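Multiple structures are listed underneath, in structure tokens.
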Structure 1
Amino acid sequence: MRKNIVAGNWKMNNDLDASIELVHELILATDDIEIGNTRIVVAPTFVNLQKVREISAGSRIEVAAQNMHQESNGAFTGEISSEMLLNIEVNDVILGHSERREYFNETDEVLAKKASKAIENEMNIIFCFGEQLQDRKSGNHFKIVENQLKKGLFHLTAKEFGFVVLAYEPVWAIGTGETASPEQAQEMHAFIRGLFADKYGKEISEEISILYGGSVKPNNAKEIFSKPDVDGGLIGGAALKVDDFLAIIKAF
């Protein structure tokens, strides 16, 4: 049975004090609610990862990194390896976020190497992908998503997909206040699940969780999450406010 997941990407927000305060509040807020089959994940900035991980140990809050390098070590100034993350007991990582693709020129080929490296070390991946506004307007959005998935992930074996969660991000709906309609989200998620069924079989496609990442808020989460192929959300701004993030979690 695939998991429901609500993952908060804190991006380049919150210093150490703010991160400590936020995770403490989240732990208290989620301690006595019924979350059932739902995983709760937060992704602080690198410099706060270890402290947030230590504080959240034993709670319902899981901790992920926002990125990692595809090599284990070397002359890669400013980068972080999977082995470094594992050493501080961070076992989850977000890969391929649209901001990494757009602002840091991460290609599908680089992301394929990152995915392989993470899985080699038995790390869990939230793998992001999605189309730009011009792709949606031109009707090319399905092809863009298909290419990103095939180039970034389809080199993996069926067994390795046990480490993978997918996150569909319509880039035109990130930080813009725009949101794909629940019907648009479901349409794309069903398409994605169909791609995996064709490549790896129906059993794999039904087991993999597919998150929606595009301006999910308390007032739209329940309707989006109600769609049969939407298994949760990768949350940006709303994840920085305890009440909003908790409301999104409760949308399940």
Structure 2
Amino acid sequence: MRKKIVAGNWKMNNDLVATNTLISELLKKEKTSNAEVMIAPTFVNLLEASKLLKDSSIIVAAQNMHFAENGAYTGEISATMLKSVGVNTVILGHSERREYFNEADNLLKLKVDKALEEEMKIIFCFGEKWEDRSVGNHFMVVESQIRNALFHLEDENWESIVLAYEPVWAIGTGQTASPEQAQEMHAFIRNLVKEHYNSAISEEVSILYGGSVKPENAKEIFGKNDVDGGLIGGAALNADNFIAIVNAF
């Protein structure tokens, strides 16, 4: 049975005080669903988050990592550094990393390989922009991003992969992706994995939706057959909203 997952990507938000406050608030909230919960604070607060959540079921993830073990990469963070502070899950390929930092498929492939080598779990993100969807290229773009970065993996590697579809055009743009559009793409993704690998892997891999999930729409989105949870942005910065999304399952 596929895992249900709700992951909060805090992006470049919350200093140390705010991190402590939000985690404290999350720990006080009642979780009524069986969804696995993750949060991804900024790098400088990962150690503190790991300490605060060491006796909790909430998993701490990183927002990014470098593909090298160490070296002259000023400002970068390695997988071993993350593991040394208790972080064993990493988000890779987020649309903002692709857009603002020019992270291409070949670079993400290296990061994926390194994370797997270090026995880390990966939330791998992908998705199309409006200019792609408006001309009907959305399936092609998504397939290319997945194929180029992940389809060299061995079958057993997929136990460590969670997929996250981000319709970039529906995030902070005023455009809205419907639950039906989310389901359509998630079904396409699952079938793509089935065709390249097998039905066992495609039915086990969790596919999260990252298109502006809120308490108001979470239940309908999560009710779709191939949507296994959400990668949550802005709503993850509020404990009430985030737990409401978690409990939408």
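Every number here is computed from the coordinates shown, using simple stated rules; none is lab data. Note that the structure is predicted; figures quoted are calculated from it, not measured. Cβ atoms are built from the backbone, for glycine too; each structure is taken alone.
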task: Work out which structure the value 2.1 belongs to, where distance in nm of label points 7 Å out along Cα→Cβ at positions 102 and 230 was derived from one of 1, 2.
output: 1
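Which of the displayed structures (1, 2) returns the greatest value of distance in nm of label points 7 Å out along Cα→Cβ at positions 6 and 222 on calculation? Don't jump to the answer; show the numbers that get you there.
Details: 1: 1.3; 2: 0.4.
Largest calculated value belongs to 1.
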